[in-house]
Structure P
Amino acid sequence: MQTTRRSFLKVGAAAASALAFPTIIPARVLGAAAPSKRLRVAQIGCGRIAFTMDMPGVVGTKLADFVAVSDYDARRAAYAKEYLEGAYKKAKLTVPDIAVCGDYKEILARADVDAVVISTPDHQHAEPAAAAALAGKDIWLQKPLAMAIAESRACCDTVTKANRVLQIGSQQRSSEQFRKACEYVRSGRIGRITSVEIGLPKDETKADEPEQPVPPHLNYDAWLGSTPKTYYTEQAVHSQKLVKGKPDVNSRPGWLRNEDHTLGMITGWGSHHFDIMHWGLGIVEGGPEKVEGEAEFPTNKIWNVHLGYKIQYTYPGNIIVNVSDKYPNGVRFIGDEGWIFVSRGAAKATASDPGMPATKLKALDASKPALITGDPSTKLYVSKNHHMNWVECIQSRKEPITPVINGHHVFAACSVGWVAMKLKRPLKWDAKAEKFIGDDEANKLLRRDERPGYGVFNLLAKQKA
């Protein structure tokens, strides 16, 4: 394996030499006994999604060993190690030796790590994903891909150039009803598609809480990462409560309502449903041509993501896509011969997911039963388990069901809707150039400032130095 000076990610003197940019999967994964070799995985971010979805999902494949965990909250990192050791025992698998790290850069410096699972807050997605790609690690990345379109593009290009397998955690593609809905739509069951309705939850707000002392086990500056330096309060980060002596990793964290750390439901749940909408329309690279929207934004400083909202997109072919918290949670494809609706039904990713008004619609429903019965003529990528699909694609080097390019264009579509809600006026979008047409104010929102030492652009600048 050849390396050059430009192949190293500068993460400190102790780490730099281990971050060579490889062009092949490590021999221990694709060795003489491949694909039976066990994958060596590290967990980055040990919060709600890690505990309820990602760590149990990877252990459940029975093909991967967690060898390290990291979180800027030391209590959560220690609990993740304890949890994983119990999970392997429960699954009657050999318990791997799991290291606890305070910073994800320590993980990327380890030569024995093949892949990383990134389950961090939204503002901490693009930088560690790009850094992992540069370090030669394959990547599971929770959605959304980034916090701004320029950041998303930079991460996507870095992963693609590094030839890494990246699976976006848009697990709906691995659920049968979502695949079947898209197969029926693309088989022409509803005729010419005229519109799509996407129903997403909405968030709540509450009064700002005062500054609090930073917990001694939390590296708050690193947790903030590229985002502005603001005072610490538990309301803006995550729960510091203990439940039966263990960190509370089940409650919905406060950062999900703060615009420094997420864009709100438009990219939270939006990333899931826009992904299915793009799949049903056959879009991989591309997006809307026009967008307009409005939303209520709180004046609070901490819980300030959008509340109720409605957005209208115009996609190529004059397909109108309406997005609102007033629709049932799901995606309805409407054509000139009927409609097909798909959702998770009563299922939740986590117990603390927000609810929506009750609906009589089934998880897979249609204006006429015949539209969703029988064998569709169009067949799509089949994945019965999102984490297993990721592990198998690392072994085979095939593209996973939700690769980075899909994640980027889905995020871009969600993000232009956020810009439209902010500016409250119609906008024209050039999906190929990834710029708004004739609107400098809108284009300024395509990139966010980064604090020195953090962020994907600072990372890539160091790589070039």
Structure Q
Amino acid sequence: MPLAVGAVLLTGVVLRFVAPPDLWLDEAQSVAIARLGLPDLFQGLREDGAPPLYYLLLDAWMALFGDSAFAVRALSGVLSVLALPLAWVLGRRLAGRRGGLALVLLLASSPFAIRYGSETRMYSLVVLLVLAGGCAVHWAVRTRGAAPVVAVGLVAAALLLTHYWSFFLLTAVGLACLVGVRQHRPGALRVLAGLVLGGLGFLPWLPSLRVQLAHTGTPWAEAGGLSSVTTALGSWQGGGGAPAVLLGDALFCLVVLALVAVPAGTGGSRVVRLGLSRSWTRWCLLATSAGTLVVAGVASLLTDSAVGGRYSSVAFPSFLALVAAGLAVLPGKRAYAAVLVVLVLLGLGVAVGHVRTPRTQGGEVAEALERAAPGDTVAFCPDQLGPAVSRLAPPGLDLVVYPDLRPTGRVDWTDYAERNGSADPARVAAALAGRAGGHAIWVVTGNGYRVPSDSDCRDLRVALAALRGEPELVVGLKANVVEGMRLDRFPAP
């Protein structure tokens, strides 16, 4: 048994440091902002729409280890590995040794955790902080005094300064605490006091949030609404393939079991009967997983903002803790071990598939640009394709973005939809031709972008063809790549 546990943990750790070689948009954007340094980093975040904590950590990390793809992803890998011992502690406190072992192995093998443990974004930090918050809340519920309240407050503030969906999680926690106060449950007031303290810790960032709310958003997708629940479940299971669906169904069934399995034996008996659980802890876990997603969905409808599976990292640890609780109530060691083994193998199998899937064609396009002559102009439509390529492109090229010919290092989301909606592809083409002069123009486009639309970028290519002649297709778009790219070369006049 110890060897099997060690093998799962080792495999899960290794997979967190294995990924396709090139950074895609979100990762390259993170690196570009973190490299700005203070105080420009804060201005960059106002244009991006994110809070600062992860970027400050990434800035310090890059100062020590550099900004290669492996180096910047390793920060997320380390944070994801640090979450494993916290999972053991929290799982054991919630559901005994069985729960602790189940939670740590489920997290180690989770395709969702592995995917974002190998990406240069804040989601592995979110998972780590939520687990730390769970431990702090458990401490505050059971222990009087200021220390546990301060611990809850520090974690709450850190979450708010890492990802804004943390507001939805803390709202769910706060509502659960209010119910607990009405039921005279010990510690509920202390947890509420910690949440208030966390809100006070967020106040210095509030002016930046107000600017972001007024000028940035999620123009790349429509409002998700209550699809937040199904989107999250699809992400947690690792996608839509058969093994992932089987994994997701099994996890969901165990969540249901955790909520309806009632001990029926005496002493150390594992006998259970079906009926609604009287465990306050389990219903709180449901509130902080499904409840968080419902709050997020309602907020999406009210603010016309997008729902992303990766954002659900704030609710993921609570969901997995419920799964572990469902596993812990299975009667007999054999049933427990057999189900856990199946879940772990399914999770690792799905995760391996993620590791092998390329995330961007940015490296392929950058390699093709080695053919470009110094002084050639490279235009990106949409500008969201620029960060992944610009960090790899050969020097000496004029890299600009549609529609305003800005630099390509990072996307400025300020009033993004309005800026792109008012653009005329024909005028942009004329400006590009004038800028390039006697040099060739290379145009990078992709499919499936809401702003600017595929038709805008297609019209740009058509207008350039009228000015420069028919282009040469240098790199074709690959449908199986998340961030697919097409590269066309328009000849010099």
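Some values worked out for this structure:
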{"quantity": "When FRET efficiency 1/(1 + (r/R0)^6) of positions 180 and 404 (r between Cβ atoms, R0 = 30 Å, to 0.05) is computed for each of P, Q, the largest belongs to", "calculated": "P"}
{"quantity": "Entry that produces -19500 once helix-only ellipticity at 222 nm (-39500 (n - 2.57) for each DSSP H run of 4 or more, over all residues; to 500) is calculated, selected from P, Q", "calculated": "Q"}
{"quantity": "Among P, Q, structure where percent of Cα pairs over 35 Å apart as derived comes to 29", "calculated": "P"}
{"quantity": "Winner on mean count of other Cβ atoms within 10 Å over residues 276-283 once structures P, Q are ranked, highest first", "calculated": "P"}
{"quantity": "Structure with the greatest value (metric relative contact order in percent (Cα under 8 Å, 6 or more apart), set P, Q)", "calculated": "P"}
{"quantity": "Value 146, calculated as volume of the Cα convex hull per residue in Å³, for residues 228-419 alone, assigned to which of P, Q", "calculated": "Q"}
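No lab work stands behind these numbers, since they all come straight from the coordinates. Bear in mind the structure is a predicted one, so any value in this text is a computation, not a measurement. Cβ atoms are built from the backbone, for glycine too; each structure is taken alone.
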